[in-house]
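In the part that follows, the structures are each spelled out as structure tokens.
Please treat every number below as a calculation from the coordinates, not as lab data. Worth saying up front: this structure is predicted, and the values here are computed from it rather than measured. Cβ atoms are built from the backbone, for glycine too; each structure is taken alone.
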Structure 1
Amino acid sequence: MIKNENPILVIKPSAQDHRPPMNSGGGEPKIFGNGASSRRRKELADQTDNTFKFFKSEFERWSDLPAVAKVTLKEEALAKSHRPTSLFTKSTCPIIGTMGFGEILISATPKGLNELKKRILTANAQKTTANISTIESIEPFTENERLHKHDWNELNNKIQDNRIKLSVFDHQNDAQNQKLKTALFALAEEYSITLEKLAYGSNENLYVAKTQDSNAKKALGNFIGLRSVLPMPYYQPLDILSPMNILSRADPTTFPMPEHIREYPIVGIIDSGICPNNTLLSPWIIARETYVPLGEEDYQHGTMVAGLVVNSRALNHNDGRFPTSQAKIVDVNVFPKDGNISEIELVSTIEEIIPKYPDVKVWNLSLGASNPVSETDFSDFACFLDEMHDQYQCLFVIASGNQSNRSCWPTMSNSIFTKENRLSSPADSIRGLTVGSLAHKETALTLVRNEEVSPFSRIGPGPCFIPKPEITHYGGNNCLNGNYTQTGVISLGPNDTLCESIGTSFATPIVSSLAAEIYHFLAKNKTEVVTPEMVKALLIHSALVSNSQKVSSDNLNYYGFGRPQDITDTLYCDPHTVTLFFNVDVRHGGFEFEKVPFPMASCLLTPQGKFKGEILMTLVYSPLTNKGFASEYCRTNVDVGMGSYDLKKKSAPEFHSLVPATPDDISERYEAAQIEHGFKWSPVKAYYKKFPRGVGVDTWRLKMKVMRRAEEDKPDHAQNATLVLTIRALDDKLPVYNETFQQLRKLGWVVQPIDNHLRLRP
């Protein structure tokens, strides 16, 4: 049986799949350390008092404005079940956000701080006592935090056009928020600061200030209403500052024209524009938009990106590792000759363009800022893209970024530069699909070998250990002097030239083309709505399944989950494998999704009934988000497991998944370790387990559950999640696909092939 006769099987959930968990959890609140001893209470009360004294002059000047204090929790007390929500309330100092792990932000008024101090000293309720025991320190939020631990001398060198981006605190109180903004404008008038509100989607808390005055900057840095005071970011097309090698002229044999009878997917490219004199690309362009003044165009980068969207394999000597995918293009030119525009301009363009082209569901962003992303805070641009994704149901495919500093090359060998090598904004978008670069050629002088991470490719993780990049593709190789002759990626340049270059910029459009093809294929064969999460999950799972090296914490930040395959390998199974696809609404509050009993092909079972084989799972979902919570930006968490309940325990039964997210069992570790090594709160998760000796599966079930952050109210809708699950035999001669399909039919599961959703299989 050939591969394309074995499509991925889409499993339709039923009403019976949602059921209450056997173990509802709960228990007494935990006391940490010495609990809430008199000495400890006094220390925290004194810290609260010192916080009031620190803000006393601000309280006197701005009598009706709240300040913000930072509460640091003990490392062992970071889990949501330990959150001190009964201590920090509306009657004291309510929680309004977070910073890094274990750093809570509270809204602080004179009255609230006084009441908090009193409660710390006198409250004896068990829950309050437990809350007090979680706290390491209470201190004011200062200029140091507003400037992200930079100083003004450092920041002044990065400020362009005298523009400073301000973020106002959200105190989750409309009246207080308005007072803060009124006071900010009053401060701007006092120091002759030009102040303008920014429009980043629904974000109401961003402003741009223009000033050269050092006293004005200092006043902004000390204003209690501001969360951050930083230079306005600027973005450019991603390259490593190397000129493109012109190889020859291209012709239709190298780059064929589109077939008139064929319907192609579409990719939107937001870049430096496609050369209008490129006759080979012109037939592939369905629309052009330009935001660059006449005479300021520079088409090199955008044209190369476009060529790889249309025909990456043919351009690269028909190398079978490049996909056969092709797509037409919406060309959006935003970068002028200097290749540098402000975040304001870029956001405004995207906000205008995306709704103008509703049929474009994949947008290529081979662009980025020069600085690495924060370790704990998602960029405003990334959060804006997340919102655009939700509003218009489109997938942004984003380059991880290039490290142009040669002292940091190669990426994988220079661990001392890990922070400098981190990916750049907006690659930290949790909804977007971030792409790193691999080398596909090598010479005796190149810095890395074939199939290794390109020397310049920026690496993960994203903020809060979110796995980034999720996948990699070919972006070239180079030598220490920057030379990449015969090791770069080939594409079209201006005026029908054939060019060679390197960068994550050129790995990204290859993936964009794949994503558009998958979306187009599913939409053409599907009666229900195709979501970006489905496409993202299929691409990541394709990479995971084909990955020759097991994904681990050692290689995840470099390779992501691997390199995705062509569409046939992505959507179809080998006979000795079966891939199941679930799109599930995971209900909040008292319900979990379960498929039980879970079928296993008889050929995978030993005479003793033990399962021998491999299980791989990819989970993708779009959690609720809140920018104000920084390291806790993702407000919901979905987890999936395959295993069984331990019914022998005297207490309530516990579910044990035998297909872990990591090689080690981290279930008993602190919250921080589960986030760093176990994908907790991550919108993308991968699971893998090989069972060479066999394991009993007669009571196995597939289980999916959702939980919310401590301050998050129950939403009025379920959390949607996409799961792709592959069962693979260790012996490639076993008929796993056929036997699993028979088992599904016996169990009465509703199954549809992914390549024809209009036809139900019996």
Structure 2
Amino acid sequence: MKLDLAFTKIDKYLQSKKSQPIIVDIQNGIDFEKLKERFPSSFYSYKNAGSYCQKDSYCRLDNLKNDLSKSDDDLFITGVSSFLRLQGKDELHSQLRILLDLPTESHVVIITYQCSKYLDFHDKRLYDANRIIIVEGEPDYTPTLTLVSPKISLDKVYSYTGINSLDQAVEFNPSDKVFISTKHTEADFPKSLLQISTVSSAYDIIKTYEDSISLVNDDFGTVDEWSELLKRLQEADGWETLISNEFGGIQNLPFRIDAYAGFDEFKKWLYVLMLKLYSSEIVTGYLSKVLQRVSSYKDFVSALFQTILNFDHTDSEFSSLYLERKCILKNFAKETEEICEYCKLVSAKGKSGLFYLTDNTSLEKQTVIGLLGRYASELNANDINSILKVVYPDLYSYMGEYNFEHPLLKGYFQAYKYQKLFNHISSDFAKVVEEQAIKREYNSILRPRVSYLEKIDTKNTMVYFVDALGVEYLSFILAQCNSNNLFANVTVCRSELPSITCMNKEFVDVFSSAGCKIIDIKDLDELKHHGTNDFDYQITKEPIHLIEELNIIATVLEKIRTNIASGKCEKAIIISDHGASRLAVINETENKYEMSEKGEHSGRCCPVSDIDEKPDFATEENGYWVLANYDRFKGGRKANVEVHGGAALEEVCVPIIEITPQNEKIDVRLLDSYKNITVSFRKSALIKFFINKKLNNLKVKIEGKYYDSQPTAEEFVYQVSMPDIRKAKNYIFDVYASENMIASGLQFNVKSEVTVEKDLF
């Protein structure tokens, strides 16, 4: 019957003199709440069957019946049907019939829950007399009961303590699952009409939340981890909310790996678990390959590092997997043990191990340098460049060619860097060093540093005095500038001899008098002089100190970028007193000259003595004999990292680098009269172009080849001669200033004089 009619019949019963209970069967919580509003507790007494239970025990029906029969108050009794349903259909049917026949001194309304099909007592009079009232309505979903061992903590809203709370758990509960902490199991209620399951672990309970948990075994986590997860699940009221709270949602899981290193241990475990559960839905690429190998949380970090080793570097998917892995592991630099183990495994691969390393960690960089040195004879320059461009971009930039204006310098320093990296001095290079030690062509190729100082614009300029910065780093510096949106105008010059600081600080006074702030950076020089034991050539042959050298220079350039961007200066100048030589340290066949005066700076120079004869490979400068090859004067110990004081090209050649923002407009135009040119046997290709700014080391690049430009008598106009260009066609060229690309895609057309003559006819 309808709820309103049921209320009318209940009212009639309460106003009557009848002394036997009635049963009102309710189907849902909404109707039950309406019933309590209609018959409020302020006028009627309400009792639930759970109050007749001892702790974690079944309802004592005899005590309930006794109270009902003796009560003077009109009573509404709830919950009894839930306890009876535990005992099965027959017991439910029997006990409700007994309650109907119970003699009482007052009115008793027994509220049952969804029991209509069990209220057929084959006695039509009970219905006719309104002793059984069945309220129509949409039934609530009867929750599933999960009986949980008391050893497991339950904090969820829809969890209850003891079987005595059964009525609260079952009747009018909005949840489809409820948990009862109890010593009882489903075996204690074999006839139960309620759906019951028993669990003895937090893992089993969690499976009731999410079926996918079965994808992992319970040994994936410890008892404490599963218990903590259960607690958080209960607090969050479900998987999706928990994942959202912890990681920003299921779809966000792959991206949260960046934060993994900062998670506490439980959150790390939880993260790996969630990845395992949802990997098929949301995880692709390298991370997917990793998760296929992970059977335990403890395996995860190791798998992150090592899964790539299962793929040959020639595989089609290797490149994408490598790059994804590199990106992921940028945030795992503190996993020292894993990194060490990985580098050992990589080294065992021989020269192919180079393809598996990254520049994420110092140890990997060291391993790169070690493998390059070990397999130098098996690798050509193209191999090295293609590997380093991906694996160690900073080292790739360092090893890149810098287009010095003089071919001697270009060839020398490119070869020098390879000798330094490979920890070896070839006989060909040693020969060049010996030749230059006598010829000392740097005197004619390069002007002294002091000759450039007065011409430098120092307005709003900060000066960075980087001690021991030679020209070997120019390609790296330019690459860093390009990536930081900086323009570097480079002037290559020579230091005074001997190549020591006290002889090469004239620029300090020049810039100070111009009002420039001078920042003195000794880090590079200190490293070369006093590197740690790891850098000592006698202990570690590989030039792993190069890693820190590049880091120091990169830090300086970052400071410059910040200062320019913040407006502290408009321009920065990097200047150095001298360079340094690694090869003079590793030279194993040196001559040691014994003079009356002791050698200084690890024997690279020696005070002039009247009683001694100057060695062939030395030059006399400023009261010193200065060695220009890799020999040394006796006196003092040999340097252990790098050395300076001599006159080898790497010690003498120094840069002046003027750094400005790259967004400064540089206008480059090919002069109209040179957009179409003719060539012949007697007439070489020649072009002229305009640049609105005075720049050094200007070159054009045509079809992969560089051509030097020369200033003309006209200000801001430069010309380029290209004697090897003779083919009639259209040429496209780019313009570089000190390796900075300042214009691209410029064009000129070449015709031969023979072609022109044919055109006339």
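Here helix-only ellipticity at 222 nm (-39500 (n - 2.57) for each DSSP H run of 4 or more, over all residues; to 500) was calculated and came to -11000; which of the structures 1, 2 was it taken from? It traces back to 2. For Cα Rg over 2.2 N^0.38 Å, the highest value in the series 1, 2 is held by structure 2. Work out which structure the value 0.95 belongs to, where FRET efficiency 1/(1 + (r/R0)^6) of positions 450 and 514 (r between Cβ atoms, R0 = 25 Å, to 0.05) was derived from one of 1, 2. Label of the source structure: 2.
Looking at structures 1, 2, which one was distance in nm of label points 7 Å out along Cα→Cβ at positions 426 and 554 calculated from, given that it came out as 3.6? The read-out was computed on structure 1.
Among candidates 1, 2, the computation of mean count of other Cβ atoms within 10 Å over residues 90-97 that gave 16.8 used structure 2.
Here the criterion is mean count of other Cβ atoms within 10 Å over residues 498-505, and among 1, 2 the highest value is seen for 1.
Each of 1, 2 could give distance in nm of label points 7 Å out along Cα→Cβ at positions 186 and 506, but the derived value 9.5 comes from 2. Calculated for structures 1, 2, relative contact order in percent (Cα under 8 Å, 6 or more apart) is largest in 1.
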